[in-house]
1. For which of P, Q does relative contact order in percent (Cα under 8 Å, 6 or more apart), calculated from the coordinates, equal 33?
2. Quick check: -4000 is what I get for helix-only ellipticity at 222 nm (-39500 (n - 2.57) for each DSSP H run of 4 or more, over all residues; to 500), calculated from one of P, Q. Which structure matches?
3. With FRET efficiency 1/(1 + (r/R0)^6) of positions 4 and 60 (r between Cβ atoms, R0 = 35 Å, to 0.05) derived from the coordinates and found to be 1.00, which of P, Q does the value describe?
4. Work out which structure the value 12.0, 37 belongs to, where Rg and Dmax of the Cα atoms in Å was derived from one of P, Q.
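Please treat every number below as a calculation from the coordinates, not as lab data. This structure is a prediction, so every number in the text was calculated from the model and none was measured. Cβ atoms are built from the backbone, for glycine too; each structure is taken alone.
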Structure P
């Protein structure tokens, strides 16, 4: 599936190597997600903080990608759809 929100992103590097909020508070995460709008790194919904989803609700940045080594998938919160990672984003993933 494709979505109109992919056209709105301009790939940027990750701002941190781990979940920004968890790093500040000393919390732990399970998996990491990269915001494809601003480079925010947040933890997944299986993590206690659920910071990637919180980031979406606070900013309305619609698309994030897995920031786990070797994983290549993206998610649009608005369309509730799994997406193929755009080639322009690949250099910013692990």
Structure Q
């Protein structure tokens, strides 16, 4: 049951992060107020890594900055590891 809620939370955070990347790319094109890089990285690392990586690719946003790749890949690693841990513990209980 905990795994189900965790995956729902990751899905919601990823969707939100994807939207933030799209909005920031749009703001960059129109020379409007931008989302700070630190905030984009925080959203990706703290649960929205899938959305961040999809946003980077689909919107072609922040793809040249190595630290965006590094932080989001680290985020996806720990988020996946926790999902596997929750799955294994659910199966053994």
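1. Values: P: 27; Q: 33.
The read-out comes from structure Q.
2. Details: P: -4000; Q: -26500.
This figure was derived from P.
3. On the way: P: 1.00; Q: 0.55.
Going label by label, the one that fits is P.
4. On the way: P: 12.0, 37; Q: 14.6, 54.
Matching structure: P.
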